[in-house]
Structure I
Amino acid sequence: MAEFAAILNAPGVDETCELRSQVGFMAYHGGNLELMTDVIASRAAERAGASYYGVVQPVPMRQHLPSIKVRPAESPRLAAFIEHIDIVVTVHGFGRRGMFTSLLLGGGNRAFAGHVGDALRRVLPAYDIVTDIDAIPKPLRGLHPHNPVNLPRQGGVQIELPPRVRGSSPLWWDWEGPGLTPHTDALIDGLVDAATAWADVDAG
């Protein structure tokens with residue numbers, strides 16, 4: 001069995017595809033692997049009326065598959081998602097020393113990355129929103145043509161989120177809610193604004 005298909009068929013793994021507009025959100029390293037990425041992507045998609053594809057791994061599973069091996073040929077749901085949408089926001093998590101307040105916006109559609117970056121700067125002024133592709137570490141740029149972020153008709157933007165903005169860093173050790181942390185809520189607000197504004201422009 002191919003690697004991605006094996007992950008999808010592992011016990012407890014949840015694969016979800018929800019088709020709405022031609023703007024999509026994707027989080028295929030969700031659940032226990034890159035914490036909160038699926039929650040962020042799915043909530044932004046629902047609020048924006050956008051499509052959503054996610055793969056959620058249960059505790060204690062942490063099977064990381066490189067993005068270029070996440071292949072629509074191994075998943076009818078992913079294939080349907082990619083065929084349905086025009087453009088995508090792919091949500092990932094990362095952690096690197098010195099970049100705990102940096103959000104990295106890679107992916108092949110640089111105009112869309114700039115658009116999303118502008119929306120995030122308005123709601124997350126305490127973070128460094130990096131849209132200069134040369135300033136993003138090469139392994140996190142998301143430029144490979146087989147990366148799912150580049151498969152839709154207009155490609156997309158790959159967002160790498162540090163733990164702090166996902167609400168999973170020690171900064172939030174005493175957060176009791178209700179709901180998500182303020183930074184995570186603001187992030188989702190920015191993503192919704194970016195998706196809806198882009199859809200309006202594209203429709204016009």
Structure II
Amino acid sequence: MLDIETLDWEKMNFLLPAIVQDAFDGRVLMQGYMNRESLEKSLQSGKVTFWSRSRKALWTKGETSGNYLDLVQVIADCDDDALLVLARPHGPVCHLETPTCFDCDGKKMPSLQFLAELEHIIAQRDQDRPPGSYTTDLFESGVKRMAQKVGEEAVETALAAAAGDKKELLDESADLIYHLLVLLRSQGCSLEQLTEVLNARHAN
């Protein structure tokens with residue numbers, strides 16, 4: 001639990017830098033500043049709130065745009081003079097309408113982050129059902145077909161490993177993960193829930 005009283009407010013002139021990170025995929029979303037009042041409001045309201053240095057006032061992210069940051073956890077660093085804020089974003093975080101203020105568009109994103117991005121793309125395909133999309137065809141084929149594809153890709157992955165073909169193993173593994181994400185989405189399950197199961201097993 002975060003203890004506000006142990007934070008080194010005086011060292012930082014009563015403002016602490018607050019780095020906001022996506023609680024699921026780990027993306028750095030933005031950086032702001034918190035004083036004691038904005039931190040307390042964040043913890044009480046569940047919406048990330050900063051101190052605006054330009055306006056000299058509290059500022060809840062999303063109060064104008066509706067793109068709130070739902071607070072998950074606040075963690076102080078080892079010197080108690082900086083904050084890591086884990087949050088779940090609702091819509092673009094940056095005022096430029098990009099997902100983060102450190103936009104990765106056109107740049108290489110952290111490798112594992114793409115799994116979360118792929119899940120978002122699959123969810124969008126499920127919602128929009130664009131014609132001509134293979135993902136759309138999968139969703140409209142029904143759960144039995146989707147489950148069958150996961151089974152087929154799993155067998156092909158195992159065969160590639162048994163044959164010692166690393167390139168084929170990677171190709172088939174990619175197909176397997178994609179089809180598994182589609183199947184999970186069709187059943188109302190998410191990659192986040194899957195990682196929670198793995199994490200719980202690790203803890204035991």
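For FRET efficiency 1/(1 + (r/R0)^6) of positions 161 and 193 (r between Cβ atoms, R0 = 30 Å, to 0.05), the highest value in the series I, II is held by structure I. Supply the structure label, taken from I, II, corresponding to FRET efficiency 1/(1 + (r/R0)^6) of positions 49 and 97 (r between Cβ atoms, R0 = 25 Å, to 0.05) with the calculated value 0.05. Comparing all candidates, it corresponds to I.
Out of I, II, which structure matches -14000 when helix-only ellipticity at 222 nm (-39500 (n - 2.57) for each DSSP H run of 4 or more, over all residues; to 500) is calculated? Comparing all candidates, it corresponds to II. Cα Rg over 2.2 N^0.38 Å was computed and gave 1.28; which structure, I, II, did it come from? It must be structure II, since only it matches. With mean count of other Cβ atoms within 10 Å over residues 25-32 computed over the structures I, II, the top value is the one for I, the highest of the group. Please state which of the structures I, II yields 23 when relative contact order in percent (Cα under 8 Å, 6 or more apart) is computed from it. Among I, II, the structure yielding 23 for relative contact order in percent (Cα under 8 Å, 6 or more apart) is I.
The numbers here are math on the coordinates, done by the rules we state, and not lab data. Computed from a prediction, not measured in an experiment: that's the story for all the values here. Cβ atoms are built from the backbone, for glycine too; each structure is taken alone.
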